[in-house]
1. If helix-only ellipticity at 222 nm (-39500 (n - 2.57) for each DSSP H run of 4 or more, over all residues; to 500) is calculated from each of P, Q, which structure is the one that comes out at -500?
2. Any idea which of P, Q comes out highest on mean projected area of the Cα convex hull in nm²?
3. When you work out mean count of other Cβ atoms within 10 Å over residues 96-103 for each of the structures P, Q, which one comes out largest?
4. Of the structures P, Q, report the one carrying the highest value of distance in nm of label points 7 Å out along Cα→Cβ at positions 144 and 464.
5. Compare relative contact order in percent (Cα under 8 Å, 6 or more apart) across structures P, Q and report the one with the greatest value.
6. Give the label, chosen from P, Q, of the structure having the highest value of distance in nm of label points 7 Å out along Cα→Cβ at positions 280 and 328.
Structure P
Amino acid sequence: MKRKSLIIYILLMVTVSVGAQDYTHPRDMGLPKSGFERPNPNDYRLTLENGLVAYVVEDHRVPLATITAFIGAGTAADKKPGAAEALAQGLRSGGISGMDAKDFKVRLRNMVADFRVAMGPEITTIRLNVPVEDGWQALELLAGLLKKGRFNQSTIDDLIKSAKTKANPSESATGESGPVLYEGSLTTAVERFKALLFAGHPYGQAPGKEDYKKLKIGDIESFYSTHVVPGNSVIALSGDFDAELAKNKLAENFADWQSRPVPARKEPVELKAPTERRVYTYPSDKLQAWIVMGHELPVVPPEDQVALQVMNYILGGGHFDTRLFRETRDKRGLTNDDSGFLELNWYGPGSYTFRTYGRPEVIHLLAELTLKEIHRIRAELVSEQELFVAKNALAEGVFQMGFENGHATALTFAEEWLRFGNHEASASYVKRVQELTVEDVLAAAKKYLHPERMQMVLMGPVKKVLSSSYPEGDFRVQQFGEMVAGK
């Protein structure tokens, strides 16, 4: 009986709480300032005579050591298709010259290391996360990879094999309800979109089996010796250790890394993006459909980035109170998500995409509502309340997350140094955000958001989508642009 009374009491308390919900705007709540100050990067930076820069941050919250190396080169720096991808593959599995590849893997396994190598068009990342007692051994392995990586024919053979057998992710997707509702199909739609947008451009190249067959070991070694050099690399190191000891270990392992010229950065190739709207269709036997629509972005200078970020935060910035989320999910329950994604590259073109999904019959309306909000943010000023929330979310939230722990701090400073060679952008970020006006946001929307030249990828039961209808809305996907069967 007591337990039943307790349950009734809890339910009453929840009811009272909901009924008394406070709708005061955050601006009027008198919330205290966060008091956050960006750490001083000079407190963490180590610069060796060979030009290698590292950021070392103590973090005693967990007994781990995390090491990340950034190399200022990626797939877009390829002189021969596949050389960069082969470098990444060799770093993952080839190991270190003078050490058998199996021994390299055994040492990683004995450390229970989380070891990852990732490569984008502009940057390569190597990360090792290990128990702190293995931190110096992991640092030694990383130094070996950077100073004397091992590449052989098996590296190329592995790429040939994976290119031959690689399956469409959506065909083998599994999930709680099987492949039918697996959200990975959105990932596939995004991949299709980027392949179309960057087709023929260095930022979109995707070497195939024939490219790898033409590759020689010397091509990989040339890419490696040219780009993996001290002055083109930055290391972020954090963990449950003494920072001075860590700096000494860095010097012990990397001081003998031979200094070589930093490679000249390629002049960015102009992206000849499509100017006429098209819908690329990819039929797939699913219960729902996915759409990705958007266009390319130029290199956005730092002085424009904050206005663009604030504009996207208000429009579709991946949280529960965006204009897109309110219109498509909160008011109508059409989808679980409708968000905008800014993907800015440092030296070449990026992309701005809008991604959503739902039952076949609501896809037309989802596209219509998304386009409506895109046009609206380009045509009228956002409200002062929207601007207030967005500016504080970025300046007092997202920016601070870049320093939420030791490795986040080391990563933030390491990436910034690799890009700019200074820390002026992070030093001025909060001020630049807080000085934004509603006019700045409108200007950013007009300058960087262009619905008239967007492309769309439609993936799922295409015939059902195109033939279905919904009580609300007048727009049809067929009206978006020319329908093209995706390859």
Structure Q
Amino acid sequence: MSGAKIGFGSGVTELTGDALGYAKVSLPGADVPASVGGIRMFSENDTGEFTVTDPQLLSPETDLDYRLRVAPDILMEDETFNALAQNTGKFQYHNTTMTNAWSTGGMTTNSGNITTTTTGTSFRSYATFPTFGTSTTSADFEFAFSAWLVGNTVIDFGMGINAVANPYAPTDGVYFRATSAGLFGVANFNGVETVSSVMAFTPTLNKKYQFIIYLHHRSVEFWINDGGTTSLYGVITTPSGYGQPAASPSLPLFVRHAIVGGAASAICNAILSNWNVRVGGPNTSRPYGEFCNAISGSYQGLTGGTMGSLATYVNSTNPTAAVPANTALTANLPGGIGGQAWETFTLAVNTDGIINSFQVPAAGPNASGKRLKITAIKLSSFVQTVLVGGPLARTFTLAFGHTAVSLATAEAAATKARRIVLLPELTQVVTAAQAVSTMVSQPGGMRAQFDNPIYVNPGEFVALCVKHIGTVGTSGTIATNIQYDYCWE
């Protein structure tokens, strides 16, 4: 005997359907609260295709004052690996026999294509990135593999702290792991690893995929984007007794490639093109320039350019004095963004001289190409050797935008002349035959603040210039300390 069936009718009080056999349903009107129907609102994050589970459905959260929670992203790190050398200001690199190489196509591990056992490389950020409160930290990697399921080879990449000695094994963190057995997700709590099941993933060799880690205090998720669809491949719930998947609340990004347990069964490279870190959840106000300083590094060079500090300051060594010139930066005067300038007191009067000049790194396939944003200049001067001649006034200007170091660069279709910002606050007064170890007077102060910042484009110059007005100096040295307040945008 068959079960009872519900049939469609056509009356006002009957169940009706469409041509495909789907029932037509509408919720009762909102003007009758006691009988209002409701539906639960969910978003489908993942279909469950690769985790072999039900689809991942998550509901939005409404607070007690009827506000829907919104989670903006804060960009903490972003790096495109298209430079020809390591950015030593941002990243740390260790290796044993095996080497990495940098090119327009990315950073390639095992660039020498060796299969030798007990070799490896480690590449990681100096900066660390937090997970706090109810936030979610996302780490994205644009990654490719030249070979797959290679014996005696381990490639880890994600957020983690790893040893600085071969085989550079992680001691804490969350990361993907590729071995001869396949691809896994790993949560490492102070050396104790929890490993996911092998992921149902086989890459097309040398194809770039987006590998994503979502780190939360209660779980870590591992996602892969194959160029069209982003899917969840693994989940590790925070093990019982742990407060979060990794012991450290703030982790660097890293890539580790090691050959262990014997020779590798084949040549294998991992190619990293890009990585970034975002934190979603907390609402905060942070100027864009401060974001960029956090990403690029405060008061240091950009990827693809000069690494390390950009201020010209030699450790435990005084500069050699030099006379400023109008068309070039005289040797021994600072060529960074600020520094120590020891100036011979013989600049011709009424002549602009360059006492500090810097060229913003040019944009290109192997350089970051960011603009330099200057918000202030500070300086102070003192007499290093007794001044003969004078008195005179020293006036300062900031020249910027010129496409060659010379202040006489002409404005043309393919070149730019200098732009000038006067710096009246920095004006100095030198007395006749001023004695050694006395300060050069700055009646207006020692800081020039720009309420409207100065932007210098990639490839252009910025220069601090001085002009002597009064009686010419004939000998002596003025020592000037120059500091820029700046960031990259």
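Every number here is computed from the coordinates shown, using simple stated rules; none is lab data. These figures come from a predicted structure and were not determined experimentally. Cβ atoms are built from the backbone, for glycine too; each structure is taken alone.
1. Only one of P, Q returns -500 for helix-only ellipticity at 222 nm (-39500 (n - 2.57) for each DSSP H run of 4 or more, over all residues; to 500), namely Q.
2. Numbers: P: 28.2; Q: 37.8.
Sorting by mean projected area of the Cα convex hull in nm² in descending order puts Q first.
3. Details: P: 13.1; Q: 18.1.
Of structures P, Q, the maximum of mean count of other Cβ atoms within 10 Å over residues 96-103 occurs in Q.
4. For this comparison of distance in nm of label points 7 Å out along Cα→Cβ at positions 144 and 464, the top structure is P.
5. Details: P: 21; Q: 15.
Comparing P, Q, the top value of relative contact order in percent (Cα under 8 Å, 6 or more apart) belongs to P.
6. Numbers: P: 1.9; Q: 5.6.
Greatest value across P, Q: structure Q.
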